[in-house]
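The structures come next, written out as structure tokens.
Nothing in this text is a laboratory measurement; each read-out follows from the coordinates by a stated rule. Small disclaimer: the values here were computed from a predicted structure and weren't measured. Cβ atoms are built from the backbone, for glycine too; each structure is taken alone.
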Structure I
Amino acid sequence: MIVYQSSKLGFCDDVASGSIDQIILERMRGKLGMGAAATQIRAWHQSLTHMHLVLTDDEIPDDAGVGIEYQIPQTAKRIDVLLSGRSDEEHDQAVIIELKQWETAEPTPMDGIVRTVIGGGPRDTPHPSYQAWSYAELLRGFNESSTGPTWTKTSARSC
């Protein structure tokens, strides 16, 4: 299930109006039957304002799809931002973006894990790139088991 979906232009309009965080909150309540903490609402506002700046790039088509808080089927995991569209060769494309409010992150000896301050103290947590990759793998596995092996490529990136 996807909480918010629009085109690049629609998303940019919602951000420019200053209401993107409230739109997402209303849709979370309506579609998932849940609210969000004030910290999450502030994070949406800040992160999605920055995402808007990224999407103003003219090389990203105006009709590119923008999905926010996409709940991966059969899991409790949600993708922060999912961009979708078609390549110049007319292939379906998707980019998974995991947004963080971190000020710093340090490497750890563990694969895919960084150390950052979360909840007032230092914590080990998945790197956003690893998180995006793992979400792409979940989607690939779900899609292959649902529709057969025709869906074979997903791009995973993080900001």
Structure II
Amino acid sequence: MDAQDEVMERVGTAMALFHAGDRAGARRGFALIWDEVGADGDPFHRCVLAHYLADVQDDLRDELAWDLRALEAAASLTDDRVQEHHASLRIRGFYPSLHLNLAEDYRRLGEPDKARHHLAEAETRADALADDDYGNGIRAALTRLADRLSDPETTIP
């Protein structure tokens, strides 16, 4: 197994902890991998790790910081690199989810203008999503977030 596959296998192990309800264990697992990959490491690994690290944060500002790192890493990615992981992937397909997460972070932080900006970015890129469970789930989440942002009572949690 090459080093890239090993990193993603370890990411999968940490994700399993998260799905089993062990946020702290998942956070530790992801953080260990992040420390090895490094802030200047492979952009695919940085994007995936930051995306998942955001989901296991207890502090909303930390979640935002990790979501911003994921978006930054995505800007360095190419289709060739993401297809090394799976032939069906295209970098364009990452952006709706990355911007959705940032929009939700900003909404929860009480920054609706920034939330609307990232929601618009996500919606603009939603055509890159496949007509499958993942794509449909992201589109549904975009609709729910748009509804929350249009209702002054739910703009801020």
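For the read-out log10 I(q)/I(0) by the Debye sum over Cα atoms at q = 0.12, 0.21 Å⁻¹, for residues 40-127 alone, a value of -0.35, -0.97 was computed from one structure; give its label from I, II. Traced to structure II.
Assuming 18.8 is mean count of other Cβ atoms within 10 Å over residues 8-15 as calculated from a single structure, say which of I, II it is. The read-out comes from structure I.
Out of I, II, choose the structure whose coordinates give Cα extents along the principal axes in Å, for residues 16-63 alone equal to 36, 21, 15 when calculated. It traces back to I. When helix-only ellipticity at 222 nm (-39500 (n - 2.57) for each DSSP H run of 4 or more, over all residues; to 500) is computed across structures I, II, the figure -11000 traces back to I.
From I, II, which structure was FRET efficiency 1/(1 + (r/R0)^6) of positions 24 and 120 (r between Cβ atoms, R0 = 35 Å, to 0.05) = 0.90 calculated on? Kindly include the intermediate steps, with their values, before the conclusion.
Details: I: 0.90; II: 0.50.
For FRET efficiency 1/(1 + (r/R0)^6) of positions 24 and 120 (r between Cβ atoms, R0 = 35 Å, to 0.05), the value 0.90 is produced by structure I.
For which of the structures I, II does the calculation of relative contact order in percent (Cα under 8 Å, 6 or more apart) return 15? Working shown, then result.
Numbers: I: 19; II: 15.
Comparing all candidates, it corresponds to II.
Out of I, II, choose the structure whose coordinates give mean projected area of the Cα convex hull in nm² equal to 9.3 when calculated. Of the options listed, only II reproduces it. Each of I, II could give mean count of other Cβ atoms within 10 Å over residues 32-39, but the derived value 10.4 comes from I.
Computing FRET efficiency 1/(1 + (r/R0)^6) of positions 72 and 136 (r between Cβ atoms, R0 = 30 Å, to 0.05) gives 0.65 for which of I, II? Of the structures listed, the value fits II.
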